[in-house]
Structure 1
Amino acid sequence: MSKANESPHVATAMRIAREVAGPQAASVDRDARFPREALDALKEARLLSAFVPKAMGGLGLGMIELSQMCEALAQHCASTGMVFAMHQIQVACLVRHANGVGFFERYLKELAAKQYLIASVTSEVGIGGEMRTSICAVEKSGDRFKLDKDASTISYGEHADDLLVTARAAPDATPNDQALVLVSKPDYSLERTGAWDTLGMRGTCSPPFKMRSTGSAERILPAPFADIASQTMVPFSHILWASCWLGISTAAVSKARAFVRNQARSKPGQTPPSAMRLAEVATQLQMMRANVHDVASECEYLMNHPESSIDVLSSVAFAVKMNNLKVSTSEAAFQIAHRCLGICGIMGYKNDSKFSIGIHMRDSMSAALMVSNDRILSTNAAMLLVLKDD
């Protein structure tokens with residue numbers, strides 16, 4: 001990341017990453033615990049309202065700065081970066097689809113003031129990981145609603161203040177006729193139905209829960225979830241997730257570079273054999289970074305020009321591009337970590353080594369599973385059949 005292009009808010013996120021998230025990363029991973037210290041620091045810096053407009057008390061940042069923050073945080077603690085990313089995705093859905101509704105404007109102002117943390121509840125037992133399908137339904141009665149959901153995972157659910165929940169818009173709605181509902185802590189309960197003991201991303205604390213909630217009907221977003229998903233949730237997810245994976249990859253390459261330099265110092269005047277492998281993986285990292293930054297820049301431009309880009313954001317071509325970003329970066333993250341392990345050898349394999357690559361490999365393995373790459377490629381295959389050539 002170029003220092004010349006670094007905003008003060010990104011610099012703050014980088015400082016928190018280095019000074020708070022990084023020193024706690026080992027215990028977060030070992031104990032599968034929530035990265036509380038880093039999230040408290042992000043709240044104190046008011047970065048949880050980074051995407052909330054300035055008029056509502058937020059920082060009014062865009063996709064590029066959010067992407068840079070996720071990259072910086074994940075470079076030092078992947079779980080911290082991912083929690084921050086998932087929260088910002090939920091905030092973006094509210095900011096971009098509240099459509100001037102008074103309740104949501106008041107809520108966003110309160111979020112900026114109190115730095116609420118929002119978790120997502122899109123997964124559900126029985127739907128096989130398909131976000132655009134729901135079994136549960138919103139049951140309205142007058143100006144109130146009831147919504148219960150058997151979620152297969154809720155990331156940092158026990159640590160969130162509020163939840164954004166997908167469900168069928170009504171008991172008689174089809175599985176893909178969905179609404180997005182904001183529920184707040186006093187109005188919901190969570191019953192844990194499983195554990196969270198995983199290879200990586202352990203600090204995201206994402207076990208399954210049965211969620212039960214009630215609330216005012218004004219908490220149901222006015223826009224159909226189909227529009228929210230295509231125009232905001234999917235692009236924000238794929239770009240900010242990819243930024244986290246870029247941070248993981250950057251950390252792995254940094255350790256590999258340090259290892260090769262250490263080898264070079266031990267034999268002055270000789271280029272270590274592993275230096276060529278380092279050059280190869282540095283090339284792959286550069287390509288990954290260019291891909292993430294390019295798509296983030298394009299997405300920010302489109303979202304800053306809604307009058308001319310709403311059709312683009314909902315287009316088949318844009319969906320294919322977002323899916324391609326997710327698949328390519330998730331695969332690259334693990335490949336880069338694996339290559340760095342080969343460079344560092346046994347010192348990269350040992351967990352107690354300063355050149356250890358283990359945590360980066362384990363965290364990167366989650367990337368292909370956060371919405372299965374097989375599912376995404378199958379979707380792209382169908383869309384490419386109808387996509388017109390430029």
Structure 2
Amino acid sequence: MIPAAERILDRISDAELKRRWAAARKAMADHKVDALVVQNTSDWIGGYVRWFTDLPATNGYPRSVVLGADDMSVVEMGQFGVVRDYKGGDELHRGVGEHLLTPSFTSISYTNEYDGELVADVIKRRGYRTVGFVTPNALPHGFVSKIKSTLDGKVNFVDATEWIDRIKSIKSPEEIALIRRCATMQDEIFAQVLKFIKPGLRDIDVTSLGQREGQIRGSEQGIFLGASSPVGIRSSFAPRFMQGRTLKAGDHLSLLIEVNGPGGMYTEIARTIVLGKASNELLEGFAAVREAQTHTLSQIKPGVKASDVAAAHDAYMTQRGMPAELRLYAHGQGYDMVERPLIRRDENMTIEAGMNLAVHPGYETPSIFAVICDNYMVEPNGPGECLHKTPKQVFEV
């Protein structure tokens with residue numbers, strides 16, 4: 001048999017995993033928490049499990065982690081009754097003691113408590129008295145309710161999300177290297193798209209080429225949002241099931257490349273491509289959002305509240321006749337496409353050195369979708385150089 005660890009595309013180092021465990025366990029000790037419970041079902045917006053184990057949750061299948069002060073257990077989909085005791089020595093499941101399997105599926109309601117039963121049993125056998133859920137508001141109801149009902153009166157449950165998020169948002173040198181590789185990979189993907197795109201292709205032909213170019217460069221997961229239209233009609237982002245239109249000469253396409261890179265870290269880039277000549281309105285719209293991006297970058301400094309950056313952006317936009325942001329125009333990234341801090345009015349985190357921020361101001365009218373997106377690492381004095389090297393322009397091909 002070929003060892004499973006040899007099949008991993010890009011493994012994080014043992015030293016990096018130990019750094020994360022040590023940081024989480026120190027926070028647990030500071031908050032008098034005996035164990036953490038984490039669960040994810042995807043590697044798009046589900047990076048906590050990968051952060052702790054270097055193995056992602058995928059395809060909607062739940063993967064749960066119970067991290068104690070000196071042990072770690074993992075519960076995931078598999079055969080009834082399988083329990084493997086790795087004692088922390090397995091090359092694939094690094095740091096894991098017990099590995100427990102159960103055939104649960106989020107699409108089958110009556111199985112949704114199975115993972116909770118096993119997690120509750122781990123907590124009971126380990127004698128944990130205070131347990132912190134990470135993102136309890138996002139965990140499946142059946143999972144959480146089964147744990148709580150099984151351990152009612154015996155265990156105190158708390159929300160550990162805030163302090164785990166703060167640890168996870170500051171990237172280590174090894175993580176930053178992977179983030180840079182992702183941005184470089186996305187530049188290369190975009191360059192291949194520019195060579196490939198032409199009239200007669202469907203939007204999905206273009207995004208599929210991009211997907212292939214990413215995967216052969218080490219990407220595992222992510223999205224390509226792209227939709228074409230004639231110049232003069234808004235070309236917004238659209239998912240795959242809406243990418244059936246055929247490109248014609250003179251059309252333009254807004255393309256967002258948001259796939260992870262080698263090792264699973266995310267960045268994202270967005271540009272507009274015109275099969276011919278761009279209109280003045282389209283060029284002016286892009287120039288406006290490029291300047292808005294520059295303005296936001298001037299506001300980003302360690303110690304500044306993320307909500308203050310968002311307020312400054314809204315003021316900048318409205319003073320120039322553009323709409324304030326009502327969704328999300330900048331945010332952290334790592335193992336998640338979207339992670340904290342959000343640059344938004346409801347975020348309580350401050351900007352700190354070591355954060356990876358995607359900055360993508362935009363606005364739309366019936367005739368244009370003006371957008372730009374690039375990533376920046378926050379350094380001690382503010383953002384470093386743009387991680388993406390693709391020129392900030394509308395591309396005419």
Structure 3
Amino acid sequence: MTYAAFLWGLIWAGMFTGLYNATAILMHKSTLNYIQGARAFLPLAAVYLGLVWLLAKRPKFQFVGNPIGYLFGYCFIGLASSLFLSPQPVSSMYWLGLYAAPILVVWYCLDKTESRAYLRLLMRINYIFFFLLVLIIMPESLRVGWGNLPPFQQYTLPFGLGTQRTNGAGRFALVVLIVCVVRFLLVKNRWRWIWPVFGLAAFFLLLQTQSRTSLLGLAVTALLLILLLGLDWRYAFIGPLMAAGAYFSGFQMRAHGQMNRLVDLTGRQYTWQKGLDQILQSPFLGWGFNADRILLNAEHMHNSFLHAAIHTGVLGVFFFAATFISLWALVIRTRLFVRARHFSGPDKPFLFESILIAGFLTARGFFESTGAFYGVDLLLLVPAVAFIGIMARRETDQPAAGEEEKAL
């Protein structure tokens with residue numbers, strides 16, 4: 001498992017940087033700039049090592065009709081469009097390589113006999129980074145105080161990592177909140193009461209950001225959690241509490257009680273129109289990865305499916321959309337909402353968290369580019385989707401005595 005953790009660490013090490021930090025001028029300004037530029041290539045090292053494993057082991061491709069298989073299809077279409085249609089093929093191939101990195105590592109994990117344990121490890125690493133990011137942001141969040149937004153609606157990250165917009169910070173906070181709630185409800189051990197402390201801090205940060213996509217995710221995950229837990233009066237507080245938080249942060253604070261301000265797209269519609277104009281000029285294969293930044297003056301598409309379309313055209317969108325459609329079809333077909341509560345042992349909290357995170361990212365994808373390019377969302381999505389796929393096909397089990405208490 002150490003090797004899988006190393007590969008996943010390489011991918012995370014390339015976060016919050018890119019080719020824009022790797023120019024000769026920037027890299028030689030200071031040691032920190034050099035580190036930032038060098039980090040941009042670490043996920044490609046994971047790709048190289050993954051391809052070496054692939055060529056040496058030649059594992060069976062087990063993903064036909066599987067959500068992970070559709071992500072591979074999206075990558076293959078992206079390879080063709082990035083090589084032959086991109087205005088900047090080097091940039092496109094770089095971002096395609098970063099996108100492929102977590103998918104290759106998850107394939108490596110799924111090829112192992114103890115694949116669930118490998119995926120749990122990847123998700124634990126994700127959680128560690130998310131908790132750290134929330135802890136890093138919290139001092140500034142507390143200085144800003146309740147009901148206010150940080151300067152320019154951005155939180156400052158240390159070590160030259162730049163800034164994080166409120167939408168991104170809200171995403172970090174919601175994932176931490178999901179983990180805290182699930183662990184508090186499902187994992188009965190002496191560490192149980194530490195989760196509400198982190199959970200309240202994350203809830204405060206989430207409400208402070210006033211991020212509508214994260215508040216939408218809060219509502220979606222609350223509904224999914226109720227479905228997973230069943231109609232149990234002990235959890236009746238979850239829905240009203242989350243609804244109240246979303247109402248006060250989103251409607252009262254963000255929209256000042258005005259519905260038209262709540263549903264305002266904040267200029268996204270103009271970016272979507274410009275993106276559609278470019279998509280129609282190459283409708284079948286798109287323009288390669290990173291095309292939105294290349295063709296739209298560095299603008300971000302703010303919609304997963306339009307983002308996938310400008311990358312890979314309608315052929316790529318078919319595979320990308322099929323990832324989410326096949327995932328939820330699998331969950332519904334296998335009655336996983338009902339069966340999940342009957343699982344035991346260390347898999348159960350990870351299954352709950354995977355379903356809630358996948359639900360949040362699915363909803364987020366309509367207003368952000370979740371999963372369509374390399375980023376934090378992709379690192380959350382890929383192992384969660386893979387874990388759901390395994391558990392959906394697995395019979396419920398009974399753990400050995402004390403195993404549930406060890407599920408940290």
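Given a value of 22.5, 69 for Rg and Dmax of the Cα atoms in Å, calculated from one of 1, 2, 3, which structure does it belong to?
Values: 1: 21.1, 80; 2: 22.5, 69; 3: 20.9, 62.
Label of the source structure: 2.
1, 2, 3: which one has helix-only ellipticity at 222 nm (-39500 (n - 2.57) for each DSSP H run of 4 or more, over all residues; to 500), as calculated, at -10500? It was calculated from structure 2.
One of 1, 2, 3 was used to compute percent of Cα pairs over 20 Å apart, for residues 117-180 alone, and the answer was 25. Which one was it? Kindly include the intermediate steps, with their values, before the conclusion.
Working: 1: 25; 2: 41; 3: 30.
Label of the source structure: 1.
No value in this document is a laboratory result; all are computed from the given coordinates. Model, not experiment: these values are computed from the prediction.
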